[in-house]
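Undergrad: Each structure below is given as structure tokens.
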Structure P
Amino acid sequence: MSRRSALVLTPRFPWPLDDGGRIAAWQCVRAAASEYETTLVSLVPPGEDRAPIPREFQERGIHVVRVAHRPPAVFSAALDGLIGRWPYTITRYQNPELSRKLRALTAEVRPSFALVNNLHLAPYVDDLNGVPMILREQNLEHLWMDRYARRLGWTPAGLYARIQAKRLRAAESALCQRAALVLAIQEEEAAQLRKLAPGVRVEVLPVGVDLSRFVDPRPVEPPIVLLAGSFAWRPNVDGAIQFLRKGWHRVLARIPAARLRIVGKDLPRSLVTAANKVGADPVGYVETMSEEFARASAFVVPVWVGAGVRVKITEAMAARVPVVATRLAAEGLGLNPGDHYAASDTAEGLGEQVVALLLAPASRAEMAKRGRALAEERWSLESAARIQNGLCATIASG
């Protein structure tokens, strides 16, 4: 008996697994392919639509459709974000060729549902030929924009961001109401979505982590503190620079030989300069995080703007690396400060928490043990796949 089909849309191709957005999107594709004949449709930079299909997709029988996309110029998108149909962050993902592809695909394949990743692609609901849309919200877009606006203050950029937050809230409400099912990444955001779009079914689909990717820890001496993320996202850059300027010297004052490795793609010159000034290592992109986690004694997450969940925290816990983070960074993961991670909401406090962990090997080991146990309980790929497919089945059967 042939399997039913499913369509999965992502704003970027979910490979390689080099940032939280791609990891979360790959989770959706992987889970869908375990139960359905799955077609993945992704926007990619021009030229990448002709690149070889990764082996991981071929082995799972995933049909891949990549649509070349060049975002509109910043000024044009910014203007449309003020007076056009959609706010700025959604406008940047509008692509007539994707609309044509989706109309043709849904007419030919008639999938049981379209699992649409991120609000950015939700306007394509009009091109699905009546196929029910399941909207995967990796974070509340209007919430993180509102927090970003407040961080910027009453500057021109801050005023623009405030306008965008208001427009995103309206768009998020309207687009969620077009969905047959909305999947939030954490319970707090699910509750807010239920208020934002009354009557819409909203469920929680937690992030999934491939626990097998992480080797046993073997921290080195002098100790390494790891700071990792995608630095194409501005709040990660701002947070890292703030920690370098105000927090890292607290660590060096007590543990002069300690090393700070800054790992992630799209490392900007401003962050490299700030790292070099204090003797940190601006490593940049690495092929795999497994070895970075294995050698680290602590993982620090200095983030003061954001929404959703920080996938790198779940990965660090899965890798048995103690986490030091702001409460906002740990938001939505159900973690207890002092038990599952060390918390502070200032850069100086994060530095002090790093020192406390580095000077207490027994406490560090106990926190690492609790983190791994929590990852196994809550965030395994298999658990996330069961939840996703169970929820999607209720729409497919309808």
Structure Q
Amino acid sequence: MLRYFTAGESHGETLVAFLSGLPAGLAVEQRFLDHELWRRQQGFGRGGRMKIERDTAHIVSGVRNGKTIGSPIAILLANNDWKNWEQSLPVGPGDPEKHKRVASPRPGHADLAGALKYNFPEARYVLERASARESTSRVAIGALAKLFLREMGIEILSHVIAVGKAVLENTEVPWETLRALNAKEEILLNCADPQTEERMKAEVDAALRTGDSVGGVFEVVAHGVPPGLGTYAQWDERLDGLLSQAVMSLQAVKAVEIGTGVGSALAFGSAVHDEIGYEKSKPAAGFTGFTRSSNHAGGIEGGISNGQDILVRGYLKPISTLRRPLGSVDFASREPVKAAYERSDVCVVPAAGVAAEAMVALTLARCALEKFGGDSMLETLRNFAGYKQQLEKF
């Protein structure tokens, strides 16, 4: 069973990521982990924090001589900004005069709800943990899950299909195009169409000029996934449900779509369901001879992967922190004021896509381990090879 959790605060000394359940013998590439962390930091519209941090995964357990050893993996991710906050957020009692209060809650953030829940007089500690800085930890362990899935020929990438009112019209992007897009040395808005990306940049610029923020939609594509991950047998084991919860758990994601789920709800069944065919000569996608003429289902039918690309979209609301704050109330006086401002981004849609890749990878890795098992990579891949033979003979 793959288990993971994260710890740490936005301006604390370090973030911590913990992953347990990976088989022994998986080669771990430090460069790959650090590149995934770099990808999360990129994007047009990112704020000043990204100029401070240079995220690097410091593995302290579970990996020896470049390979997993079957024990829990712990990763530390230092916050460079900690030096500016050490006196404000000490572990010990500290000096109350140096504490940086969040005096008024920001609409759309966890500030007020968190303060009420935990009985805090203001929202500093809420902000510190609720911040999307936490997703750095998920990207680190998600990179390990990607390395594991890659051994079975499964790859995961993302692209942006909307920023504000700028929307990519043709969202059926070929896999090789996605590869080339995500291999760029400079990531702006990670859109497959240059003209649409320019319109997306204009949306970000408009938000920046007016002290606002802008959201959008990203799509995660899992390529090479075999049929058979997940199940219809229990409600909480359905793959689409697991993926939806995983992506929805990311900060600022307010809706999740599998395939063309939203549009399909407004169409007739004859235009939605993917017709099935069969090729006798050559297995499609390397698993079976069964084919489909479209992929409205997003690679999942009945809670089970069907061998097509898995498509998961996340709908990201605009960032809650605005340079031109909305109305709020002072925690102490209860008088109307403007919401507090903390250094923030204008647009994080591409970065959210990278974080969502990590969550999709962790979910698929969990399902793959539940199906193929194995305490070592040798055992897991042997089980996977046997299953592929079963599919080819079906």
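Undergrad: Identify the structure, out of P, Q, from whose coordinates Cα extents along the principal axes in Å was calculated to give 64, 52, 42.
TA: Here the read-out was taken from P.
Undergrad: Between P, Q, which one scores greatest on Rg/Rh (Cα atoms, Kirkwood Rh), for residues 236-315 alone?
TA: Largest one: structure Q.
Undergrad: Work out which structure the value -10000 belongs to, where helix-only ellipticity at 222 nm (-39500 (n - 2.57) for each DSSP H run of 4 or more, over all residues; to 500) was derived from one of P, Q.
TA: Q
Undergrad: Out of P, Q, choose the structure whose coordinates give distance in nm of label points 7 Å out along Cα→Cβ at positions 116 and 380 equal to 3.4 when calculated.
TA: For distance in nm of label points 7 Å out along Cα→Cβ at positions 116 and 380, the value 3.4 is produced by structure P.
Undergrad: Here's a follow-up. Thinking of P, Q, which structure, once distance in nm of label points 7 Å out along Cα→Cβ at positions 252 and 292 is computed, gives back 3.1?
TA: Of the options listed, only Q reproduces it.
Undergrad: Quick one: Rg and Dmax of the Cα atoms in Å, for residues 300-355 alone came out at 19.2, 58 when computed from one of P, Q, so which one is it?
TA: Working through the options, I get structure Q.
Undergrad: Hey, Rg and Dmax of the Cα atoms in Å, for residues 60-123 alone derived from one of P, Q reads 13.9, 43; which structure?
TA: It traces back to P.
Undergrad: Now for a different question. When relative contact order in percent (Cα under 8 Å, 6 or more apart) is calculated, the result is 16; to which of the structures P, Q does this value belong?
TA: Going label by label, the one that fits is P.
Read the figures in this text as sums done on the coordinates, not as results from a lab. The shown structure was predicted, so the numbers you read here are calculated from the model rather than taken from an experiment. Cβ atoms are built from the backbone, for glycine too; each structure is taken alone.
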